[in-house]
Each structure stands twice: as C-alpha cells, then as structure tokens.
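As structure tokens, here come the structures.
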Structure P
Amino acid sequence: MNELTLRAIQIQPTVAYKINDKLSVGGGVDITVGSVKLIKSILQVGRNEDGSYSEGKATLDGSATLSYGYNLGVFYKPSAQIEVGLSYRSKVVMKLEDGSAEFEVPASLATFFPEGNTFNAELPLPSVTSVGISYHVSDQLVLGTQFDWVGWSAYESLAFDFKENSDLLEDTNSPRNYEDSWVWHLGGEYLLNEQVQLRAGFYYDTTPVQEGYMTAETPDNNRMGFTAGLGYSFGEHIQLDLSFLYVHSAQREQTTEQAIAAGTYQPAEGARDVMPGTYKLNALIPGFSIAYKF
C-alpha cells in the first residue's frame with residue numbers, strides 16, 4: 001500500500017494601495033505551516049524460504065517548521081466593463097525536521113529498522129504566476145478567464161534523511177523531475193435577482209509529471225474540472241454559497257519500459273521509485289460556506 005497525505009496552511013498578510021481609479025498594486029508575505037504522512041511499501045527487505053522477497057511497510061509522519069514566501073499583485077481597470085489582474089506567488093520550501101519513522105518488517109530484520117527513528121525532509125510548494133481578465137457583459141452577467149503558470153520544476157526529488165541508518169535502511173532520494181505546467185480557467189456569474197447568484201465554470205490543468213515518473217502516491221494526468229455554484233444573500237450581512245466540482249482525469253498508462261528509461265524502475269537492483277500500471281481519476285467535491293460582512 002502506498003499513500004501520501006500532504007497538508008499546507010498559508011497565512012497571507014497583504015497590503016494593497018490604490019494609485020488611482022484604474023490602477024492598484026499589492027504585496028505581502030506568505031507564512032506556511034503544514035504536515036506530511038507517507039505510507040510506503042518496502043520491497044525486498046528479506047528472503048522467504050521459497051527464495052522470494054518479503055515486503056515491509058514504512059510510515060513517515062512529520063510537521064513542517066514555519067516557511068516563508070511572498071506574493072505580488074497588480075489590478076488594472078481600463079474601462080467600466082473590463083478588469084485585468086496579474087499576480088505572483090513565490091515558491092515556498094516546507095522543511096520537516098525530526099519526523100517520526102515507523103517500520104513494519106519481519107522480526108528477523110527488526111534490528112535493521114530501529115524503533116524511535118526520525119527523519120528530515122524538504123517539500124517544495126511551487127510558484128504560481130497568474131493573469132486574469134473579467135468582462136461585465138451587463139449588470140447581471142460577468143464572464144472571466146484566467147491563465148496560471150505553475151513552477152513545478154522546483155520539485156526535483158523526494159528525499160528522506162534518517163537519523164539512524166543500517167545496511168537495510170539508507171537515506172532515500174526518489175527522483176520526481178516535474179516540469180512546469182499551466183492551468184486555464186473559464187467561468188461566469190449571473191445575478192438572478194438581488195438575493196440569488198448563479199455560477200458555472202471550467203478549467204483545464206496540464207500535468208507536470210513526465211513519462212516514467214508517475215508514482216502510486218500521486219498519480220497524475222491532464223485534468224478537466226467542471227464547476228457549478230449557487231449564492232444567496234440574506235440581507236446586507238450574511239452570504240451563503242454552495243459549490244460543486246467534478247474532476248476528470250484521462251486514463252494514463254505508465255509502462256515498465258518508460259520507467260526503466262527514466263531510471264526510476266530497476267527491478268534487478270531493487271530500485272522501484274515508481275509503479276508501472278494504468279491510472280485514472282474521477283472526483284466529486286461539494287463545497288459550502290457562510291460569510292458575514294461587517
């Protein structure tokens with residue numbers, strides 16, 4: 001079994017300045033905290049009586065120290081109908097120190113995987129450059145589109161540095177070699193009346209994962225997302241919003257030949273950073289929020 005859970009919480013104190021009626025600028029600091037939990041099979045940890053290899057399991061769990069980045073933005077309104085925005089969010093590197101490393105292996109090999117072991121690791125959150133434009137078709141209808149460039153090339157490897165090593169437990173460095181990717185968004189909002197807002201949208205998200213580098217923990221392919229939403233205003237202060245997102249990823253096959261060519265799958269040497277196979281994704285994500293305006 002392979003499972004990766006990554007959580008990141010960003011606090012963004014930001015200041016904006018209105019230069020004139022058409023132009024505003026802003027910037028701020030990104031303060032990030034988070035955690036990671038990786039459950040991963042350990043292959044070839046010992047021989048069975050029939051000559052086959054036994055498998056074990058590693059559970060790595062840790063919290064990141066405070067990490068910092070920055071964000072910048074420009075807003076321009078050339079006319080009453082058109083609004084243009086440009087923003088940049090820097091890369092942030094989450095550093096995990098003294099995370100918990102637990103192992104489940106055959107009893108005969110337990111001494112090679114010491115209890116109470118810890119690890120250090122680094123996980124990058126990519127930079128994002130965005131440009132968007134909205135057009136007020138009428139007092140009721142607004143349409144908008146946005147293009148994002150995501151700096152996933154910052155994610156070169158997933159490395160774990162263990163405090164205690166042994167002949168069977170060495171520090172790991174699994175290549176990822178992600179490429180930069182882009183996302184295109186299209187959406188609109190229609191004011192049905194003073195209380196009700198109707199929303200719909202679509203996005204296309206290209207994958208940063210190259211052939212031969214797709215893992216079972218984070219399988220990825222180009223994705224399409226379809227969104228719908230409903231907003232309802234209770235007077236001047238309370239806003240209720242409902243949303244629904246359907247994500248579809250096309251089926252993607254990763255062959256053994258692709259993984260061997262990338263150097264991520266070498267069964268003869270016991271190196272299996274990826275898992276050849278066929279991957280696909282479909283997700284249904286509902287949302288609900290209540291806001292109070294002072």
Structure Q
Amino acid sequence: MTNPLGVHALVWVGGTTPDDVARAVRQTKAAGYDLLELSLHDAVNLDAAAAKAELEAAGLGIACSRGLAFDADVSSADSAVVARGEKLLHDSLAITHALGGTHFTGALYSALGKYGAPLSTQGRANVVQVLKDLAAEAAGLDMTLGLEICNRYETNVINTAADALLLADDIGADNVTIHLDTYHMNIEEDSLDAPVRLVGDRLGYVHIGENHRGYLGQGHIDFAGFFGALAEIGYTGPITFESFSSAVVSPTLSNDLAVWRNLWDDGMDLAVHARTFMADALAAAGA
C-alpha cells in the first residue's frame with residue numbers, strides 16, 4: 001500500500017495567515033509527511049499564491065476541508081441561508097484549486113454543531129442540489145469532493161457510512177467520494193472494519209483520530225481492524241492524522257469542535273508518533 005500520509009494543520013497552528021502556513025509546511029515536512037490538510041475556516045487570512053509556493057518548495061501535497069456555519073448552511077430550509085453556504089463552498093473549492101489541491105472534503109453539507117431537530121425533507125433536497133452543482137464545477141477542475149461522515153453531535157445530515165452512500169447516490173456524481181474518520185466512526189458505527197468494506201472503492205479520503213483525539217494508540221479504537229479493512233479494499237488514497245488540543249486554538253474551529261482539553265502540547269512529538277503509528281499499521285495490514 002502506497003498511501004500518501006497527511007497531517008492536519010491544527011497540529012501545528014490555529015490559523016492560515018502566511019506565517020501560520022509557512023510554519024505548518026515546515027513542520028509537516030520535518031515530521032516526514034507527504035501531505036498537509038488545511039481547514040478553510042480561516043480562509044479570509046489565507047494567501048493562496050504564497051501558500052502554494054511554500055507547498056511546492058517543500059514537495060508537499062495539499063488537501064482542504066471545511067464545514068459550514070448555521071448562518072451559511074446548505075441543509076437549511078431557508079433559501080438565503082443556503083445561498084450563503086453555497087457561496088462558501090464554491091469559494092473554498094476555488095481556493096483548494098488555487099493551492100494545487102485535488103481533494104476538497106469535510107462536512108460540505110451542513111454546519112458543524114448540534115442540531116435541535118432531524119434534517120428536514122427540504123433541507124436534504126437543498127444539500128443534494130447544492131452538491132450536484134459543486135460536483136459539476138469540481139469535475140471541470142479535475143477535483144474530487146469528499147463527504148466526511150460526522151457524529152450526531154456535529155451534524156444531522158450523515159452520521160454513518162450507509163447514510164453517506166445514500167447521499168452520494170442522490171448527488172449522482174462520480175467525483176463525490178466518501179470520507180471516513182475513525183473518531184466519528186467510533187461513536188456511530190457498529191465496528192471499524194465493516195463500514196470500510198461497505199464503502200469499498202468509493203472511499204476517497206481517510207482521517208485517523210483516536211477516540212479522545214489525542215495520541216494514537218492511547219485510546220480504545222480498533223486501528224488494526226480498520227487498517228486491515230483498508231488493505232482488503234485496496235485503498236491507496238490519502239490517510240491524514242487529525243488531532244486537536246487546547247494547546248493550539250483556531251479562532252473559529254476550536255469552539256465548533258468542542259476542543260476544551262489540553263490533550264498534548266508538543267505538536268512535533270505527536271505528529272512524528274502518529275506518522276510512525278500509521279506507517280506501522282499499514283505495513284502490518286499489508287503483510
């Protein structure tokens with residue numbers, strides 16, 4: 001298996017200013033990764049041309065992710081709210097392309113936060129239509145979209161692999177892929193391996209995170225089963241380590257993700273450990 005191994009920028013920095021991105025790129029390269037994932041929640045401060053130059057100089061790949069906000073939510077029944085969310089998505093796709101990325105992923109279908117009611121019929125129809133249009137634009141740029149499956153406390157749109165496959169079927173675009181995240185799977189799925197097999201060749205992106213979002217192997221997630229299932233389906237796409245601590249605070253995302261605890265304070269030690277853990281898990285699964 002020759003998967004690109006990535007790390008989320010929030011292991012290093014809280015924002016995406018030029019200084020933030022330069023530091024994240026340096027640290028990602030130093031830790032031995034192939035790819036940096038940038039959340040676009042702070043995109044107003046991002047200099048895409050400068051960031052692309054930094055990434056190219058370091059020889060790193062880039063993937064971008066985001067969720068939406070409750071006042072810019074494409075799963076809303078309010079057309080004005082949907083329009084704001086749709087603009088954020090198209091702007092974020094353009095930024096990802098400008099950075100040289102081909103993967104734009106995340107909770108592209110809703111706000112990140114706890115909803116007070118189930119998804120409405122109109123809200124789901126809005127998600128499907130917005131993502132149909134976004135997928136068409138992405139296809140023209142030779143890009144893929146990822147539907148990241150999040151837990152019930154962060155979205156009411158898709159919480160399981162089965163949910164995501166139904167949504168992707170309704171969108172009906174070959175460049176809409178499924179994004180599995182072990183942290184969320186640990187909350188919502190019956191196992192860590194069966195959803196991988198269910199998604200199969202529609203898997204396009206993977207987040208590796210422990211149940212407490214700290215050091216890998218210090219929680220209770222069945223990583224052996226998960227990586228074994230990845231080997232079974234022949235997955236060769238990106239595998240990105242995602243971890244959050246109050247040691248690194250995003251001005252927008254930390255509150256959305258309820259990052260209240262200081263799970264680690266040394267991003268480099270955490271990232272080097274995670275890369276070794278993932279590489280070893282891949283090797284064991286391949287063997």
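Laboratory data are not the source of any read-out in this text; all were calculated from the coordinates shown. Predicted, not measured: the structure shown is a model, and the values here were computed from it. Cβ atoms are built from the backbone, for glycine too; each structure is taken alone.
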Using mean projected area of the Cα convex hull in nm² as the calculated read-out, with 13.1 as its value, let me know the right label among P, Q.
Q
Just checking, which of P, Q has the largest value of relative contact order in percent (Cα under 8 Å, 6 or more apart)?
Q
If FRET efficiency 1/(1 + (r/R0)^6) of positions 100 and 116 (r between Cβ atoms, R0 = 35 Å, to 0.05) computes to 0.30, which of P, Q did it come from?
Q
Highest-scoring structure on mean count of other Cβ atoms within 10 Å over residues 76-83 (candidates P, Q) is Q
Structure responsible for 2.3, with distance in nm of label points 7 Å out along Cα→Cβ at positions 4 and 252 calculated and labels P, Q on offer:
Q
Value 16.9, calculated as mean count of other Cβ atoms within 10 Å over residues 28-35, assigned to which of P, Q:
P
Structure (P, Q) behind the derived value -13500 of helix-only ellipticity at 222 nm (-39500 (n - 2.57) for each DSSP H run of 4 or more, over all residues; to 500)
Q
Between P, Q, which one scores greatest on distance in nm of label points 7 Å out along Cα→Cβ at positions 84 and 236?
Q
Parent structure of the calculated result 4.6, given that distance in nm of label points 7 Å out along Cα→Cβ at positions 156 and 228 is the read-out and P, Q the choices:
P
